[in-house]
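Q: Given below, in the form of structure tokens, are the structures.
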Structure 1
Amino acid sequence: MMKKNQHIVRHPEGWAVKGAGNERATRVTSTQAEAISIGRGIAVNQGSELIIHGKNGQIREKNTYGSDSHPPRG
């Protein structure tokens, strides 16, 4: 299975969980918190990254699950 980063983005019906490069949403929820929870579960399962976008579309937060090719120092 190919690892796809999961994005949490605005959707006309609330918030969506979308795999990177996908046109369609994996899931659509009414709250961002619910979308984050679902996206985190998928990212952990796949060992990929969860990228959370704010209301304005800019990246607000990134979390990596699995092996990180560039871990932080310290």
Structure 2
Amino acid sequence: MNTGADWTIEVDRSVCIGNKMCVSVAPDAFEMAEGKARARTENVSPSESVADAYESCPVSVIVVRDATGEEIEPGN
């Protein structure tokens, strides 16, 4: 993975069930607030931990976009 902040991440908090999987897998990128996950920062460097958090979300509420703004499926 490269080191630039080439991904943006967001969490659809209206659908999040708060199981904390993303926080446990990628604590630098996600945190809990009021019982639901949220991105610590919108811009992140591509990383395996963010890709793992994306893949492990049981309700698929994490959205990852590349530098062009296109929605991607990290790790694929």
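No lab work stands behind these numbers, since they all come straight from the coordinates. For clarity, every value in this text was computed on a predicted model and none was experimentally measured. Cβ atoms are built from the backbone, for glycine too; each structure is taken alone.
Q: Comparing distance in nm of label points 7 Å out along Cα→Cβ at positions 20 and 60 across structures 1, 2, which is largest?
A: Looking at the calculated values, the largest one is 2.
Q: Shifting gears a bit: Taking relative contact order in percent (Cα under 8 Å, 6 or more apart) from the coordinates of each of 1, 2, which one would give 29?
A: 1
Q: Here is a follow-up. For Kirkwood radius over Cα pairs in Å, find whichever of 1, 2 sits highest and give me its label.
A: Evaluating Kirkwood radius over Cα pairs in Å on every structure, the highest lands on 1.
Q: Out of 1, 2, which has the highest value for mean count of other Cβ atoms within 10 Å over residues 12-19?
A: On the way: 1: 18.1; 2: 13.2.
Greatest value across 1, 2: structure 1.
Q: Next question, about the same structure. Given -6500 as the derived value for helix-only ellipticity at 222 nm (-39500 (n - 2.57) for each DSSP H run of 4 or more, over all residues; to 500), which of the supplied structures 1, 2 does it correspond to?
A: 1
Q: Another one. Which structure, out of 1, 2, was distance in nm of label points 7 Å out along Cα→Cβ at positions 28 and 44 derived from, given a value of 1.0?
A: Comparing all candidates, it corresponds to 2.
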